[in-house]
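Peer 1: Below: a set of structures, written as structure tokens.
Please treat every number below as a calculation from the coordinates, not as lab data. All of these numbers come straight from a predicted model, not from anything done at the bench.
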Structure I
Amino acid sequence: MGKSIAIDGPAGAGKSTIAKMVAKELGFIYVDTGAMYRAMALYLIRRGIDADDTAGIEKACEDADISISYENDTQVILLGGENVNAFLRTEEVGNMASVSSTNGKVRKKLVALQQKLADEKDVVMDGRDIGTVVLPNSRCKIYLTASSAVRAKRRYDELTEKGLREDLARIEEDIIKRDQRDMTRSNSPLRQAEDAVLIDSSDMTIDEVKDAILTIAKEKL
């Protein structure tokens, strides 16, 4: 059983950015579970399956071939052997992932892969239910959050940097809706694990958040 750091929190809280930095600092492997769900969402979109088609999602997910590899210390998400990293961060994929990730069969398939990784390696894993469902026995759990306005601005800047034109108000509206969906879903809702340390990054720099988590990790692990 490897050592693990479980980071949960809502969309746009900076989980992925921070998790990568923490993993690099500690020499752990970073596992972006959200990217795995986004790869599943991309697979469903490519198959022309509608977000409301529960039966279609359940049938299709059985055939999805999603795996992780590392190239030059960078995590690569493979969908049927294809590197799909470049396609995972669009709003369309994000919204489909938020819907499809509530499906029990989708979650079961991906959670098994995530747990296998954590058994074999020292990992930093981020998502919505890592501390509560995927790695409930992790000794180091973090719940990372920020205000919806701050998270929307971060996502807006990220998309603008990639040359995508988005509306800030609509991004915040999407984030609030996604929070509501993630927190109220019946299957593995987003919530802070009882033994998780809460960090609100609204007024913190990336380095301040990273250092706070490293301090907690050194105490817990």
Structure II
Amino acid sequence: MDVLEAIASRKSIRAFTDQPVPTGTVRKIIELSQRAPSGTNTQPWYVHVCTGEVRRAITDDVLALAARGEAKTYEEYGYYPQSWHDVHRDRRRGVGWGLYGLLGIKKGDREAAARQGARNFKFFDAPIGLFITTNSYLARGSWSDAGMYIQTIMLAARGFGLHTCPQAAWIQYQEPIFRHLKIPSDQVLVSGMSLGYADPHAIENTLVSDREAIENVATFHGFAED
């Protein structure tokens, strides 16, 4: 698969098969992703990869926290704003209702929405979970670098016929992640991610989120007219 096809075919998958991913393949994805760019080559990222019993332990503990209503807020971690401007709010709602529509979840059905949300913490049944962190003292430039690293992982995964789902939902339940993976306290969580083979029969995997027209995001300066 060439890089253009990898970019075009990458999307967030929310239902995976239980087909194992060879350890060697996971290692190769991580090795390739070390080529991600970073300011002055600081490489300000770590990736904690889990499967098997430790993956299940994280899932069990996070689901228990969620059942008790013990989620932290995104705002506590400075991850998302307290309120969204219209354009970003509308895009968030659009993809959310697109997913719920495919799954038959009606507006106001909080129980069904909560069940779907909880699937995040099962890695959508993917066999591999990843948690990408950075050092807590670093600032926005390094978070940008970590984002490029995350994107590189997702594109490399496509090269092996795998799919991913980057997951901010884990931000609200960090304690079990750090405890089970023995992540040092001087690191902070940037994102979780599911990795595996997409379930070709799952209706939710037909979702392709909208993208803005380039006229609304790109401005070209100094180019001659075609």
Structure III
Amino acid sequence: MYCVKCGVRLQEGAQSCPLCQTPVWNPGETTAEPAYPDHYPRAHRESALSGAVALTVICLTAIVVVLTVCFKLYGALRWGGYVLSGILLFYVVVALPLWFRQPRGEVFVPVDHAAAALFVLYICLKTGGHWFLSFAFPVILASCLLSTALICLLKYVRGGRVFILGGFLLLLGGFTVLVEFFEHISFGAEMFRWSLYSLSGFGTAGLFLLIAGMIPPLRQVLRKRFFF
């Protein structure tokens, strides 16, 4: 079955085209009932809240257990700090968005990166390292800016997804070189040991998408195949 407007191949039971959102016309259907019940969004919301509550209880229980074990055995937190900070990071990344009806990626992605930065900072301080400002912080910041920009462009810019994804892949290749550069200045590692491979791979894919976006027939094939 194909879309009557843009010709995209549709999955069995689809109610609208995933590319142009045109309602599916099926001459063989004799019923006007929707494919999903009206209460589905409400049930989905209740399921998300149940998951958030369950993860909250699990994380709180794990925190209590870690604190109890550490102070009973050692009289101090010791390794428990790593576990507790890992639990908090997990909660922020996985459980926190479940409390919201429609979690916004452009908000939660920076929040997740901030939580990851605090987690890494704690490890750096506890181990007596001096690599947070020279390595971890700029890498996390660059990752946050890159991923947030991608989410915002895909969400708020109409059309041009092929160009957006192509540019993102080029920047992603450059990001890997940046990571290796900060690794070089922080730990004295040799430059271009691995980043050139990722740069060439991401760069080739990005250039292909940019060129494909300039060729209408190829762009249409990508849109129909991958819903760009």
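Peer 1: Compare relative contact order in percent (Cα under 8 Å, 6 or more apart) across structures I, II, III and report the one with the greatest value.
Peer 2: When relative contact order in percent (Cα under 8 Å, 6 or more apart) is computed for each of I, II, III, structure II gives the biggest number.
Peer 1: If log10 I(q)/I(0) by the Debye sum over Cα atoms at q = 0.09, 0.10 Å⁻¹ comes out at -0.33, -0.41 when worked out from the coordinates, which of I, II, III was used?
Peer 2: Only structure I yields this read-out.
Peer 1: Match the computed value -12500 of helix-only ellipticity at 222 nm (-39500 (n - 2.57) for each DSSP H run of 4 or more, over all residues; to 500) to one of the structures I, II, III, and report its label.
Peer 2: Computing helix-only ellipticity at 222 nm (-39500 (n - 2.57) for each DSSP H run of 4 or more, over all residues; to 500) on every structure in I, II, III gives -12500 only for II.
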